[in-house]
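The data blocks that follow each hold one structure.
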Structure I
Amino acid sequence: MKKFLLMLLCGVLMLSVFACDKPKKSEPPKADPPDWEELTDEYNDWASECVNYRRSYEKDPENPVNQNMLKKWPRDIADWKVRVDEMLEELKDFPEAKSAYIAELKEISKKLTGIEATPATAEEIATFLAEYNTWVDEYLAFEEENKDNKVSEAYKRARNDYVFELAYWGNMAASFNLRIEDAETLNSFNEEITAFEEKTKTLIN
């Protein structure tokens, strides 16, 4: 009986040793975040180009090169908004990378607007939307007044000025997207911006 118990004990000990030596199941490696730095590098380069051409247009709006660039600005801004938002969505499961990405976006926004990307107050948001809305109404009134006179040089020059100003509003709206911290307020803000963009979409075409 004692011999049997001793053999049983030895068997248990051996099983314990084998169990300890058995390699632990390794966890799957964590995925790397998307390469947001490549996107922000490209965005920053575009922002520098945008600022330079904006200054150039202000000095010489009749220059054909400046006029050609002018036609690109609103569409470029709209395209960048899509790309920036898509990357934000891709980074939702990578909080550290997302935070670093947003910090870079704020620096680029500052370059484009000259405004620090600090949290926006309710008063700032309301003032911006009211001023943007007033500008949209002015543009629509301009188009209505000139609906039968769209071939004159005066109309073309004035319309170019509106395109130039549209780029400003687009960059400012993108800045507020980084500055509005409350999700509900941000959704409401973007609904209004979308409505403004719908009314002025002819400027992009």
Structure II
Amino acid sequence: MTDHEDTTGQADTTYPLRWRAVSVLTSFPVILSLTIVTVVLSVQGTGSTARLFGGVLLFFFIALPGIAGAFLYLTGRVSDLEIRDRHEREPILIVGMISSLVGVYILYLISAPEALFRLGVLQLLMLIIIFWINGFWKVSVHAISWGSALPPIFVFTPLIGVAMTPFVFLMAMSRFRLDCHTFLQVIVGFGVGALISGVLFVPFL
């Protein structure tokens, strides 16, 4: 039962509210949104061009996959908000990969700055890797998201990176307390995300 799929179908209300709140606040959409806003402001400022680049990133990398996830949950195709059954992730991941691929192409067409283009590529790579691992193991999406987010945040806004670091431990605890992942699934997820993100953003140091 190390895959933690024995909890599939349990109501979200059977778990402590505080840890469910932490799970939401440290989720993929939240951390990715913060990363996008931070990097866009650092690289491009607040003008109309920055809003264009930020809008593309937010729409294709967060909004569309989020809408797909909400639809699946509301129609009963996802058993709970934490998506404890890894097989239920597949439709959302497929939508995310397609949407991210389109987003990366649009960023290329509109000549987005290198850092923003790499941010888009990073998210596409993360989804592809999650989809591949998901075929045989339930790696933590929360953890891989945080691992991939911290390198660009540290590169462009070191103080924000330092301030965010303690929340990594809260994120990890929520995965354990909600019985969503094992210690190894969280560590591997964070490590994979940090490694690939680090490689992409080291040139900006």
Structure III
Amino acid sequence: MAHLDLTKLPVVSNRVSLLRYNPFDEFPSLADLGEISERIYGCNKFTSGKSDEDYPTFLEKANLRAALNELVSLSEMLRAKYPNAIIDKTDLPLLHFFKELRVTNFHIKTFNYGTTEGETVLIGSDGVVGKETYPSSYFIIADCNLNLFTDNLNYKKHYNSHEFERTVEWVATNQEIWGIAHLVEVGLRQYCELIENTIANTRDCGATPR
């Protein structure tokens, strides 16, 4: 059974930016890892989609599905060389939530979607946060509660019910402030940090990845 360390649920700061976050600016060592880098780029790319006025919510739904798929496939790309970095081996609750969200969305049922109001800021490439804020509307999962996972046998088999429920509650609360796409970005940043540390530790130990 996977252990979810609830103390590792991230503290989300006011960093929803008008400009798309670039993970390779923060983690340059991850930019030249072939298919691993491709999945990091893809997940990040799909968190930044905007509304299509002709088909409201269609693009947001498609982007969320694509971002979840890239995030989970990133874990599969890591399995061969860095098996300790796959999602199943981590105790980061947010990554496990998105893994099971993908299972639910792709194989069991489609979510109901909604929006929440918030603010964005301009964050420069140097990380400096602008003083002005701009009103924005964020995409959320309207039915984000434990019932969403009722038919997902993975969640019932592999997680402590209290830990998983607390994780779902955290996502439900924080998406109302930041939107679900920003939480995927936050989860990706956590994962990039873990991957970078895993690769560095593997090299320091002189181990040959397999």
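For the set I, II, III, ranking by distance in nm of label points 7 Å out along Cα→Cβ at positions 41 and 145 places I highest.
For the read-out semi-axes √(5λ) of the Cα gyration tensor in Å, for residues 73-176 alone, a value of 33, 16, 11 was computed from one structure; give its label from I, II, III.
On the way: I: 33, 16, 11; II: 25, 21, 11; III: 29, 21, 12.
Traced to structure I.
Among the shown structures I, II, III, from which was the value 26, 23, 16 of semi-axes √(5λ) of the Cα gyration tensor in Å calculated? Going label by label, the one that fits is III.
Which structure, out of I, II, III, was helix-only ellipticity at 222 nm (-39500 (n - 2.57) for each DSSP H run of 4 or more, over all residues; to 500) derived from, given a value of -23500?
Label of the originating structure: II.
Since every read-out is calculated from the coordinates, none of them should be taken as a lab result. Owing to the predicted nature of the structure, the values given are computational and were not obtained by experimental measurement. Cβ atoms are built from the backbone, for glycine too; each structure is taken alone.
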